[in-house]
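Every number in this text was worked out from the coordinates using simple rules, so none of it is lab data. Worth saying up front: this structure is predicted, and the values here are computed from it rather than measured. Cβ atoms are built from the backbone, for glycine too; each structure is taken alone.
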Structure P
Amino acid sequence: MKAAFIFIHAAIASAGSLKDIKHVVLFMQENRAFDHYFGTMAGVRGFSDPNVQVNADGKNTFQQKVTPDISTEAETLLPYYINYLGGNWTESTQCTGAGQNSFQNNQACLNNDLNNLWAVNNTPTSWAHFRRQDLPVHFSIAESWTVADMYQEGVIAATEPNRVTWMTGSVNCPGGPQTPDQGGAVLDNNGTPGCEAPGFACFPFSWKTVPEFHQDAGVTWQVYQDVDNFGDDALSSFVQYQNAGPDDPLTKYGNSYPGLDKFYSDAEAGILPQVSWIVGPAELSEHVPYLPRDGAWLQKKVIDAVVHGAAYNSTVVMISYDGFRVPFYIVSPWTRGGNVFTEMADHNSQIIFVEQWLEALGYNGVATDQMPAWRRQHMSTLLNAFDFDHPDYSIPNLVEAMTPSEDADGNWDAASICQGKYGEPPPKPPAPFGPENENSDPSKLSEEGFKSLRGYLTEGRYLVFEMNGYAVTAGVNASDITGTEATSDHRNKNQRWVSHATGGTAIDGGQGGGTFVLSSAADGRFLADHTSLAKDRSGAETYTIADMGNGKGYSLMKENGKYLSINLNGTIDIVGSGAKGFQILSVTYQS
């Protein structure tokens with residue numbers, strides 16, 4: 001009896017929750033896309049995407065259109081390594097730009113959702129990518145904790161609209177909570193008083209920002225930035241901050257310059273406010289022509305200050321960018337271990353996460369009423385990225401970052417050195433138009449490996465479903481699935497599956513599961529009635545796949561309400577309620 005009591009007590013004590021978090025740090029960098037940085041990463045939705053969109057012309061979105069005025073050697077351009085020529089390109093491309101990131105340019109490339117005119121309406125270089133050797137620190141941070149591969153910018157536009165979204169939840173588009181006289185639609189980087197057109201980009205803006213909700217609720221907060229902040233503190237674009245006096249909280253916490261050194265010391269001492277925003281200096285922002293490796297140094301400074309600080313065990317750091325589908329990773333004890341978060345998210349998700357965390361702590365009135373309802377309904381809360389029951393407080397050995405160069409006055413100067421050596425702007429490597437690129441397989445660009453899934457399932461990856469040491473397997477010439485022994489690298493192709501969404505989508509911040517049919521990566525057969533395999537999709541059974549949360553895995557519910565399972569002997573079972581969850585691995589292998 002005594003032993004039973006001790007066991008129950010330990011189980012209760014180990015249960016975690018949002019309340020375990022005491023500090024959240026939000027840090028946004030500039031204008032880098034997910035595939036541009038991480039398209040080659042193993043276990044993510046990148047260049048090995050099995051669900052890549054195929055347009056009516058039979059071309060998929062990796063095959064960007066090429067017109068004769070760009071090249072007569074090819075009709076399409078596929079993703080290519082920006083430093084494929086070697087030599088000095090590995091240095092010069094650190095300060096090379098790819099094109100424009102404006103609302104107009106990006107919408108022209110998106111081309112009414114065909115997403116096929118990046119080479120034509122931007123530049124061919126916009127289809128180039130880096131590899132791990134170019135971004136070792138970025139890869140090291142993202143893969144030591146949890147990286148998201150379905151995180152989008154808040155609006156397909158330039159920096160200011162995304163920074164405004166990040167700090168307020170809106171850009172004042174028609175039909176949203178704001179009125180036109182509060183600033184009109186913010187779609188570009190206008191920073192001069194007045195409107196660019198009637199009801200459009202009317203600077204300054206005047207709706208209520210997220211930090212104001214925090215201030216009213218008694219939440220502590222601070223924007224950490226230096227005087228050189230690249231103009232990226234969106235709060236300074238709002239009239240209430242412009243008019244605030246020197247002792248006003250909006251000035252002290254939102255429109256002042258405590259410096260990043262203050263952040264490092266506060267993090268190391270464990271005295272950060274509850275919510276922190278970091279706005280870095282221009283030279284370390286990763287915005288062209290500023291070097292990715294210099295931004296990596298800044299990211300590592302931030303991460304080192306937190307993870308080696310006195311409050312790491314209760315701190316979350318979220319790092320994001322402002323450019324289309326963007327890199328996003330979450331550093332915390334509850335996201336440790338090399339996972340991929342697969343839910344549909346954007347900058348509003350960070351706001352929603354902080355709201356739910358503060359509400360869990362008992363704060364009232366922290367939820368902004370300025371966010372469009374559609375975003376709140378459809379964007380992830382980010383909660384499923386965390387496993388609060390199994391925190392991992394270990395600290396990884398991150399790759400060392402190269403210290404950015406400084407001039408005699410202590411100013412960062414790597415970009416000017418790069419431009420002085422290679423040109424301003426530096427030349428771009430010529431795109432590899434021709435048969436070798438046009439007939440290539442983008443999946444061959446990817447690294448091999450795997451990541452554990454977190455969050456509700458979306459398309460775009462090869463999946464392995466494991467339970468009790470066995471994996472769901474479509475054996476050669478087998479009529480039914482079987483359970484075969486799982487392997488440490490999860491490489492067996494017969495255990496690999498592709499999910500195909502059927503229209504049922506997990507919404508409301510990711511609560512509930514989406515509906516899918518599953519096909520074998522080995523031979524294309526579909527998981528069908530009971531445990532059988534069908535030759536084509538018409539015979540497939542629809543599965544509701546739901547994240548059970550906090551390390552419990554995923555349930556695979558059949559159309560009859562029962563669940564797919566694997567017993568301790570490796571036998572496939574169909575069971576009722578109370579089914580154990582599958583661990584799902586996102587895997588990337590060439591064969």
Structure Q
Amino acid sequence: MNNLDGSNINISVLSSNDEVINTSNTDQNTENENNIDPKDGYSSHYTSIFYPFAGMIRDVKIRLPYYLSDWKLAISYRIFAATIRIFFLNTIPALAYALDLYLRSDHYYGVNEALLSSALGGIVFGLLAVQPISIVGFTGLISLFNYTTYNIISRYTQVPYLSFMCWVAIWAAILHWLIAIFNMVTYVRYMTNFTAEIFGFYVGIVYIQKGIEFILDDFRESSTKGFMSVLVAFGFFFSYWILTHIGQSSYFTRSIRDFLVDYAMIISVIFWSGFTFIPGHLRSTNIERLSVTSAYKPTISSRSWFINPSNLDVKYVFIALPFSLLVTALFYFDHNVSSLTAQAKHYPLRKPAGFHWDFFLLGWTTIIAGFLGLPYPNALVPQCAMHTDALGRWKITESVENQVPTAVITTHKSRRPVQEYVLVKIKEQRLTNTCQSLLCLITMTGPFLKCYSLISRAVLAGVFIGIGWGSVEVNAITHQLLHLIRDPNHMKFDDSLLRLSRKRIFMYTLTMLIGFAILFAISQTIAAIGFPILVLLLIPFRIIILTKWFTQEELTILDSPVASSLPLDSIGGLPEILKPINL
């Protein structure tokens with residue numbers, strides 16, 4: 001880090017056995033801008049449509065040497081805790097979306113479909129992906145697509161819905177494969193935080209909206225159930241929020257804080273699910289609970305796990321094509337942005353990334369899900385970053401008084417210097433993703449399904465609100481709005497937004513809010529099926545329009561690349577038009 005006068009400060013890191021580790025080279029290794037040798041034909045081969053398969057082959061070749069280490073170095077308590085943590089962070093929201101889709105799609109999808117979809121994505125990506133830390137499962141956006149498609153199909157046609165969705169998956173898989181084969185995933189590098197933060201804000205608000213809708217459903221049945229749902233949902237939310245934020249506090253010891261953060265979701269689910277069974281007035285409310293079916297059986301008992309695509313007239317086979325274009329557009333953005341957020345700039349990643357091969361794999365999970373009658377899995381926006389956080393290795397740093405200004409570090413008399421925790425390593429491996437997906441399969445058995453049936457709709461409403469607020473809370477839009485109402489005399493001296501006038505920050509934030517509002521408004525109508533196209537249009541808007549409204553200096557402060565150079569190098573590096581300038 002830099003001193004106020006520009007001189008370098010080396011921070012020493014204390015390991016568990018008090019060994020001093022110099023981390024001055026960590027950022028240099030992970031932020032190396034010259035990972036790709038320009039003489040190896042990178043720009044003309046791996047990012048060009050005229051060299052099919054080049055990107056996929058490169059992705060596999062650069063990651064294959066690390067495959068054994070992805071398993072050998074994965075055995076530790078941190079991996080066990082991360083597996084349990086991400087399993088519940090993946091499964092519980094999936095159950096919430098399963099309930100939403102169950103109610104909106106005439107019971108075509110339920111708990112077993114949600115679990116099997118998450119298991120499919122996790123196993124395939126855990127075993128075969130170039131980026132195995134990306135958590136792939138059942139997302140809220142594909143839930144929105146599924147029930148909007150169901151409304152259209154059921155309203156205007158009499159075709160078998162699951163057969164139609166099977167053909168959508170077939171066409172979408174073909175499009176995924178073509179995009180991967182012809183290296184077109186490279187355009188992901190044009191995405192910046194402007195687009196990603198608008199999308200993340202939208203996802204967070206939609207999560208919160210779904211939670212509120214569950215509560216309103218209970219109010220429609222009776223006011224007693226409604227008020228009980230409010231109590232349970234917001235009780236869950238505050239419990240989960242407090243437990244997850246304890247990790248960033250100074251309360252308790254580090255091991256206790258880590259334990260509470262790792263198991264915050266399951267602790268909150270168990271407590272508030274049990275809360276509704278307390279004898280007396282609480283139990284008598286009989287609030288709605290999660291509907292489950294037999295072990296390893298589809299929700300609709302009359303169908304098998306195999307969907308016959310031949311049950312569709314030929315004209316509807318081709319009508320499925322535009323629907324598949326929308327799925328592909330959604331996954332192109334959602335999956336790749338989720339993978340980028342799992343490899344954000346502040347994570348000290350060391351192993352190479354690859355997007356072409358992973359998008360090719362996503363085509364396979366899509367078509368398999370279509371033939372099984374499942375929601376198509378893809379990478380999860382909040383859970384990918386949460387997974388990387390869970391895999392972090394933290395070290396204690398102690399400030400050196402004669403090197404660090406007193407304005408930065410303060411110590412109490414007769415006490416040791418203030419200690420901080422610095423993220424120094426990420427356990428990049430395949431075990432957590434693979435094991436959490438296998439746990440999804442295990443929990444499709446009768447005893448676990450019985451446990452799931454004890455979870456109330458109010459708890460799932462709290463899950464939606466908790467996950468949604470977690471996304472909104474850390475969003476750049478939220479940070480900028482809070483900046484605008486703060487007293488500048490009480491802000492951190494290193495806040496880069498202080499370099500800009502409030503008017504320019506307001507205009508940029510307003511632009512982001514308008515983009516969010518358009519996405520949100522469209523998603524409330526039957527036209528919601530087309531919202532992936534609007535999301536993709538934000539990318540050229542950022543490149544063409546925003547550069548005319550704001551100077552390059554302003555955009556350097558307000559916007560930034562989504563990920564570090566390490567993953568971006570695998571798709572051609574950051575384009576010149578988006579590179580920040582030195583201020």
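Observations
- Among P, Q, which structure scores highest (criterion: mean projected area of the Cα convex hull in nm², for residues 82-185 alone): P
- Top of P, Q by mean count of other Cβ atoms within 10 Å over residues 218-225, largest first: P
- Taking relative contact order in percent (Cα under 8 Å, 6 or more apart) as the criterion, the highest value among P, Q goes to Q.
- Computed -5500 for helix-only ellipticity at 222 nm (-39500 (n - 2.57) for each DSSP H run of 4 or more, over all residues; to 500) - originating structure among P, Q: P
- Of structures P, Q, the largest value of distance in nm of label points 7 Å out along Cα→Cβ at positions 50 and 314 belongs to P.
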